[in-house]
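These notes open a run of structures that come right after.
What follows is calculated from the coordinates using simple rules that are stated; it is not laboratory data. Source: prediction; values computed, not measured. Cβ atoms are built from the backbone, for glycine too; each structure is taken alone.
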Structure 1
């Protein structure tokens, strides 16, 4: 069986991590996150894993080493992964997909969800140190950051668009159909 590589894009709280978890738990796949690279550096420097710090570090790396620096690292991680289904979680920029499309069997999946649903998810998961007390207005303002602005446009380049305003069952059904189409 050929390896299937699914690049997952979507705005904050859209369900990218949920997609990855399903592939790992139900399909025996694996997942690599763009943000892991950034979180590792922040941890090593004993800096807070706030959304601001993650965004600043990403901009510094991309400015100094090229827009595709994160995708280059991800490309090698995925290429060395032995799983049949591999998720690349957190595709954010055109430079990312241009580089990742060089991988055989790469498909870009865009996950979309309404703003209020995404805000509620961000509050519940508390992934970043500054998420738990975030207001809806602050959440909306974060969508104007450079790192967030390019995400919406990726929908136009996606091989598949999934809606995540329903149940887990609805989301998983869409994902399983995408996998079935590409592994048959």
Structure 2
């Protein structure tokens, strides 16, 4: 199902809201099976994963999983359409991670630097076990060897927006995933 874009900068939807929700339910089944009823710390990497994390946590709760949610804000893009190659921690976690099983939730696995850096940081802080969950996986751009334990969709090397993902803090609100046509010149 394609959706007519609400703005001339957008192409047709790559994944509709229904396709996204179906895949999140499937991922929640996998995660709930792996974690059982044992409590675990779900860490959402902000800002891009906030919608995905909210929907995933609700699906996990419906399956009697026991996620405790916290957030960390990292930046690797700034206002660009490609990663700068370095990760900055903008907002810290509020909960301790020592001895906890962790599920890192991110919007996209691109170069791998964000997940790699976050895993390293959490293991340094004493995390017991870490798994990763991403909505989108873009393996063509990987610069560090990392794979997600759970992934929604594998995509080609295109810039995706919608469903939490943005371009210069715009388009996060879209209920579907789409591509950005070349952005207008400033």
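Results, tabulated for the structure shown:
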| quantity | calculated |
| --- | --- |
| Label whose coordinates, when relative contact order in percent (Cα under 8 Å, 6 or more apart) is calculated, return 35 (choices 1, 2) | 1 |
| Label whose coordinates, when distance in nm of label points 7 Å out along Cα→Cβ at positions 100 and 116 is calculated, return 3.0 (choices 1, 2) | 1 |
| Label whose coordinates, when helix-only ellipticity at 222 nm (-39500 (n - 2.57) for each DSSP H run of 4 or more, over all residues; to 500) is calculated, return -16500 (choices 1, 2) | 1 |
